[in-house]
Structure formats: C-alpha cells, structure tokens
Structure P
Amino acid sequence: MRIIKQLREATNNLHRAIEKVSMSKSIISCSLSVDDYKKLIQKNYFIHTKVELAFAEFQKIPSSKQLDYSYHSRLPSLQLDLKTLDLIPPEINADHLMLASLENVSGMLGALYVVEGSSLGNKVIYKHLRKNTFLQEIPEFYFFKNDQIKSPHSWKNFIEIAEKEITDIDSATRAACHLFEFYKKVYEAPLFS
C-alpha cells in the first residue's frame with residue numbers, strides 16, 4: 001500500500017478542503033435541506049460528466065491499452081436522481097474549470113484514486129441521507145447508494161491494480177490533486193437555472 005499511502009498523504013489537504021465546501025457537515029448532522037441535496041446532485045452530475053469525458057479521451061491514447069481496469073459510470077445513477085428530483089442537467093459557469101488531460105496510465109490511476117475513493121465515501125453519505133428527516137420525500141438516493149458499484153470490492157481491486165501499475169507517482173499525484181481541485185471548484189461554483 002505504499003503508492004496509495006503516498007497518494008493519500010499528497011491529497012489529504014485537498015480532501016479536507018472539499019469536505020468543507022461539499023456540504024459534509026450538513027450531511028453528517030442530517031440537516032441537509034432538499035434544495036441543498038438537489039444542488040449536490042447537480043454538481044456531482046456536472047463533475048462526473050466532465051470526468052467521464054476525460055476518461056473516454058484517455059481511452060483513445062495507445063498507453064490506455066496497458067490498463068486492465070473496468071470503470072463503472074456514475075452517470076446512470078445521477079440521471080436517475082435528476083429525473084426523480086425533476087431537475088435538468090446543471091449549467092455551471094465552467095470557463096475557469098479545466099480538467100487536465102490524462103497522459104498515461106499512472107495519471108489515469110491517480111484520477112481513479114479520487115473517483116473510486118469517493119465511492120467509498122458515498123456509502124457513508126447514503127446512510128446519513130436515509131436518516132435525514134428533511135429528505136424523507138425523496139424515495140431513493142441513487143448516486144450515493146449506487147448498487148452497481150460494490151465499493152469495498154472495487155476499492156480493494158483498485159488498490160491492487162494501482163500498487164502494481166503506477167510507475168510514475170508524480171504523474172499519479174498531479175492527476176489526483178488536479179481532480180480534487182476540480183471537485184472543489186465545482187462545489188464552490190454557483191449553479192445557473
């Protein structure tokens with residue numbers, strides 16, 4: 001777990017910064033409002049749309065063939081949430097929100113470290129959302145529940161692959177940090193109707 005430990009240490013401050021801007025306190029205290037939950041879903045939809053576009057672009061480069069890892073899209077669950085909440089995909093002033101291109105397998109795994117790690121956090125968030133009395137009118141929290149992603153197994157599998165395949169820790173760290181910064185900027189950005 002040497003590689004994962006290095007990534008965790010390198011991104012720790014960014015991870016904490018995201019917790020401050022992503023409504024974590026309201027989620028954990030079960031005081032998140034329906035309106036704030038809707039914003040959270042819209043922002044996550046925006047994030048994962050951009051992330052999955054970057055992942056698709058990575059698949060076009062020759063070195064991507066070296067990576068034997070199956071990423072499961074978060075967009076179907078987010079689309080269900082948008083539909084359930086009667087929301088349209090969000091518009092965010094994204095001119096300043098750039099997602100770096102993924103140049104190699106190590107960088108891709110650095111980005112996946114952020115995405116797969118957040119899926120573990122989603123399982124914890126899901127439990128708090130279910131307890132939140134302000135959110136009782138919402139029948140399901142698809143993105144945070146996401147039955148398609150078996151988080152503990154996916155995370156264990158991811159760690160094994162990352163430890164074996166990350167050969168350039170600097171590239172992996174840059175990609176992870178950049179993605180965390182992207183998340184933070186999106187959480188801080190206003191939504192437009």
Structure Q
Amino acid sequence: MDLLRRALLRHRRGPLKLITMVRDPIERNVSMFFQEFQFWLTKHVVDQRINTRLERSGLLWEAYQHSFDHAYYETWFDSELKRFTGIDVLAEPFDSTQGWSLFRRPKFEVFLMKYEQMQAARPHLEAFLERDIELSVLNSGERKWYAPVYAAFKKDREALEGLACSKWSRLQRTAVHFGYDRA
C-alpha cells in the first residue's frame with residue numbers, strides 16, 4: 001500500500017480526494033454478512049466442526065453471531081483510512097444531523113457521509129467533486145438472489161439489536177461518534 005500511496009502522491013498536483021460512508025452498524029453488519037455469507041458460513045462450519053448433513057435451522061444465525069467479524073466496523077477507519085491518509089476521522093468532530101463532514105490535509109481530502117443521508121449530502125458532495133453527480137443504490141441485498149432469506153433475517157431486529165448490545169462496547173466509539181446511539 002505504501003508504494004501505491006507514494007506513486008499516487010508523486011503525480012498529483014492537488015490533494016487526493018476520497019469519498020467514504022458510514023452506516024448504522026447493525027444494518028452494515030447484516031449487509032456485509034450476506035454479501036460474503038458463503039465465506040462466513042463456511043468459516044463457521046469448519047471452525048466449529050459442524051456436520052452439515054444434520055438439520056440445523058439456526059445455522060445462518062449461529063454463523064453471524066459467532067464467526068462474523070463484528071469489530072470490522074469499529075476498526076476500518078483506523079486500519080484503512082487513517083493508515084493511508086493520516087486522517088483520524090474519529091478524532092475529528094462529526095455533525096451527525098448534517099450527515100457529512102469534510103476532512104482536509106495538504107495531500108488528502110476526505111468526504112465522509114452517512115449512508116442514510118446520502119441524498120441530502122449530494123449538493124455538498126457535488127461541491128467537493130466540482131461536478132454534478134447522480135447517486136443511486138446498486139448493491140442492495142433486497143435485490144439479490146438471497147433476498148428472501150436476507151429479509152427474514154433482518155425482520156428479527158430485536159435479536160440483532162440484542163447481539164449488537166452484547167458487542168456494543170467494541171462498536172460504541174465509532175457508532176456514537178457518527179450518531180448511531182443505542183440505549
């Protein structure tokens with residue numbers, strides 16, 4: 001990554017502009033689990049030495065609960081964005097009601113917005129990019145081949161929130177910073 005970073009910076013005349021989003025941690029985790037659920041299900045079956053010939057109606061929930069990396073939401077900004085740009089978005093103020101922030105450094109500018117407020121942030125994103133843009137949701141679990149299972153999984157919001165609360169101490173710093181408070 002350092003070679004890529006150096007090459008990009010060497011040939012740039014102005015700051016490198018990056019756009020990223022933050023999302024409700026429960027919605028993000030369920031979405032990411034289903035995006036790669038073959039991996040997480042296989043990991044769970046192998047790690048737990050589960051006999052898949054037996055009927056187990058709760059196998060998907062078990063994989064989500066025990067094998068999925070719920071902490072990735074918490075660590076991404078440090079392990080990826082901060083490491084690459086030096087910008088610690090969690091140490092900077094973020095107006096969660098506005099739904100977006102711009103972080104500027106001499107070599108980088110990062111536009112960070114809440115997924116749920118993407119359309120409201122659009123004029124500010126256009127100003128950041130200095131061009132008109134169209135925003136749309138293209139990668140939605142509701143429109144994928146696993147949509148019925150995804151919808152059924154998300155229906156049990158109480159169980160999802162219960163699981164999130166049990167892991168909330170790890171998620172709290174990031175989630176609360178961006179306005180996803182849990183009681």
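Computed values, structure above
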{"item": "Value 15.5, calculated as mean count of other Cβ atoms within 10 Å over residues 50-57, assigned to which of P, Q", "result": "P"}
{"item": "Of the structures P, Q, the one that 3.3 was derived from, the read-out being distance in nm of label points 7 Å out along Cα→Cβ at positions 90 and 130", "result": "Q"}
{"item": "Read-out Cα extents along the principal axes in Å, for residues 18-105 alone, computed value 55, 27, 18, structure in P, Q", "result": "Q"}
{"item": "Origin of the derived value -21500 (helix-only ellipticity at 222 nm (-39500 (n - 2.57) for each DSSP H run of 4 or more, over all residues; to 500); candidates P, Q)", "result": "P"}
{"item": "Parent structure of the calculated result 40, given that relative contact order in percent (Cα under 8 Å, 6 or more apart) is the read-out and P, Q the choices", "result": "P"}
{"item": "Highest-scoring label, criterion being distance in nm of label points 7 Å out along Cα→Cβ at positions 82 and 122, among P, Q", "result": "Q"}
{"item": "Which of P, Q yields 1.01 [Cα Rg over 2.2 N^0.38 Å, calculated]", "result": "P"}
{"item": "Which of P, Q yields 1.9 [distance in nm of label points 7 Å out along Cα→Cβ at positions 26 and 58, calculated]", "result": "Q"}
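Computed from the coordinates by the stated procedures, all read-outs in this text should not be read as laboratory data. Given the structure is predicted, the values throughout are model-derived calculations rather than measurements. Cβ atoms are built from the backbone, for glycine too; each structure is taken alone.
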